[in-house]
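Take a look at these structures.
Coordinate-derived values only; no laboratory data. Being a predicted model, the structure only gives us computed values, none of them experimental. Cβ atoms are built from the backbone, for glycine too; each structure is taken alone.
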Structure P
């Protein structure tokens, strides 16, 4: 059986499930080269079927995430920015009011009918197309993706989807039983996004910058502002299954002006610290209360709010939480997994294979790398080498202080580069952060990079008393006393690290590279950041990899078994 899971909302994506096993997963942004491309993932679906040797007629079920299609304007930023600032105009306030009336149901019905017609026009037959609730897809990605069979508490939390901002469910026997839900107007995710807009950043993209800035702004001023924000949430009592907006608080779907008034006399970094503390505090109290109400201490998390890696660390540290699983890249892009898995479970009655290594996109094989490398023979900007062992050769460069892009094998799905489309450097060298930013990344001065750490060396660098698996860069940990060895890949202010723990089973080639670096230096970790020019999606093909090398200040690219050096001008 072939199932296509489709997310046609924010960050459009496709997952192909063959007989319960994921054989392909890709985001539309990688094909269009428009970061976080929303809408129907036409090119991703086309590429996936090509890779799978199938056509539209071979797909048994098209499983579409969400029952309410979102309105897609020219850009997602335009959509979200307009959404959070809607109360600044009469038209915006009228639209917000109508969302709470029966008119909204007519509008959603009209949009869904238009969506169904559009899918038919694309070749998706109605009798083989199924639609699944947005938060049910998030929950299914957590439950079925975790591979856990024990009773578990499943929490979803995001900006909004199908009218909700969060849900609480119990997983039993491979099924979800919803206990409670949080309405969209109480969305702490939307409040965080509103703060992102208020600080002059891009919504649904730069929330991570607010999180990264927060540690620099801690102190009495930020604590006072966080306390003011917390008054917008009603007290959470032990056993409560939801958090609620306080009676006097503005709807978080339209809180731009109230938030601006509350924060206008505060410093930029204080606002970031306050909003982050507010988010962490609400999540911690809410989830602790859910654990107490249900008695379940295994917690599974999904939804875009849990892309906040610092909040996830706070949740792992809760005394009531014994085991924690967080969906990797848990924004709407992974709802394509949830939809596909729900369709499979409904048809087959058996669980699919859970999340494994996320190298699920198109691959760069040796032949493609050879073809691109040969095409550079007449270009005097580049030198091409074919070392006897590419991983050993890259390790030599890294020891010399070089920054090396690595493009090898199948592409990573999701927001994180996990070694196959990565920029790598020696994390013991603090100056390399400035070098990478000058050459390609152009990151804000306060933003940290991340680390890939050998599984065998994780205990050398991470404080992880609960032994949580961390192969996907979805949570931070405090560093051990050996933090200077990885200082360029941690947050320099609070000394936390967002690691990818690399096992030999997950990525043998990348694991070998880390081992080669360890043999030379005694350090089992590398600085790892995504291989892309600032503002662009992760590189995908061999041609894109060489193009970015040419357009950036980088000098070295490991492309499959080849090493490409860009000569200095």
Structure Q
């Protein structure tokens, strides 16, 4: 009787035997040497082997047989899903409602709100929401929020794939831990693999000091990815809060940095450390605010009044850039909205008759030429004597560099050279054609410039233009004097098409200086000698005779000529000599 009952229950009982067989000796079951037999035989046979032939024996199985009924598969799945949903809900709350409210009181959005505004609605796919830090020191094991202070994933902007990470200041002040860094590295690696831009939204107090060197190692891992991704995919840093200490070096190695006025700060050492070391009293805004970095240091490329303005601009800005260095600008052509042959006759009067009179290169020359008069200026408040930015020509993105005669007469100095050099190198790295508008009287003289290293810094711009292999089109509107003529994308630096307007003055130096050096210039007065020199040397004709200019064109024809040239240069292939890397004069 018992054997029949036991046999009918064998499927419930066997797992228990198997589970305990590894830890229970064979003698405890039915005697020495029986383990192998028990594992090989079925349940009924195992019981018979244990009982032998002694006849019916009563065995107390109440402790084993009274197993509660298992939950149904649907109940199990429902329970598991509830646990998953609970963790995801925890991750979405970040540091909790109270800290979220404090974030809003500062005029700042949360990490997730920023992502929602940046990306197309419903396109964000989050990764690693379940990740928690591993620190067990200083009581950290008692506070392990899901997500560990950074939201990572991918989505789309106007249908284009981008990867994004957004630091959550409500979780440990957005501080970077080992796992926090691993989440960032993970999406950067994937972005490089698939060829898509990375946008980092920074709002962090720096390294998580409770983790010690592990957090520093995390920063180094991120830095390495920044370097690996440089020139491969566009990297954009949005500074929406503090970014201090080692944290600043990741944005510094990205392509563009945008900040928010009054709520974002970047500095290696904060005001307290500065005061303790130098006794200098300075506020966070003065030391590393948006105004400081857009106007004084040149660290940031643009500043905005709030998070919303910043995110809206970024959505528009990303449309101008290729997704990676595998693409060219033709792959991102927009349907032309401005006729190719549109002629703006105001250009014919843009250059003053007085060669020393200022004029606005941006509003007077660049905007009338580009599509729909739209120009996305980069670093508009820094080194204003040179203009850098993006526009479209017949729907194609172009990078524009231009001297600005109404700021320091458009002269090249240390800051303008560095600003333009980095911009040229970005355009070259991502296959963006370069348009250069030239009105430059030379390099800024003075001990401040010489002591500051104008030779080395000016060489950066020369180097950048010379190594660029993308289509390069240059238009000289007025002055092109001395070494600055060579530097500003001259024909000698492998310029593809070099033009001048009739108002162009191309010479070793201006007439004022030349007549003091050259003997035998006709004319009794200073003005007569200057006029003679200008008519003899400071014209575009001499350069055109030598082939240094491809044509002298009418200003109102400039737009059409540039667009036609870009079409010709679509299939341009130019390579530099094989080398590991070029040693630019940093």
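What the table below lists for this structure:
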{"item": "Structure (P, Q) behind the derived value 0.8 of distance in nm of label points 7 Å out along Cα→Cβ at positions 479 and 495", "result": "P"}
{"item": "For relative contact order in percent (Cα under 8 Å, 6 or more apart) computed as 15, the structure of P, Q it came from", "result": "P"}
{"item": "FRET efficiency 1/(1 + (r/R0)^6) of positions 175 and 247 (r between Cβ atoms, R0 = 35 Å, to 0.05) - highest-scoring structure of P, Q", "result": "Q"}
{"item": "For log10 I(q)/I(0) by the Debye sum over Cα atoms at q = 0.08, 0.09 Å⁻¹ computed as -0.67, -0.79, the structure of P, Q it came from", "result": "Q"}
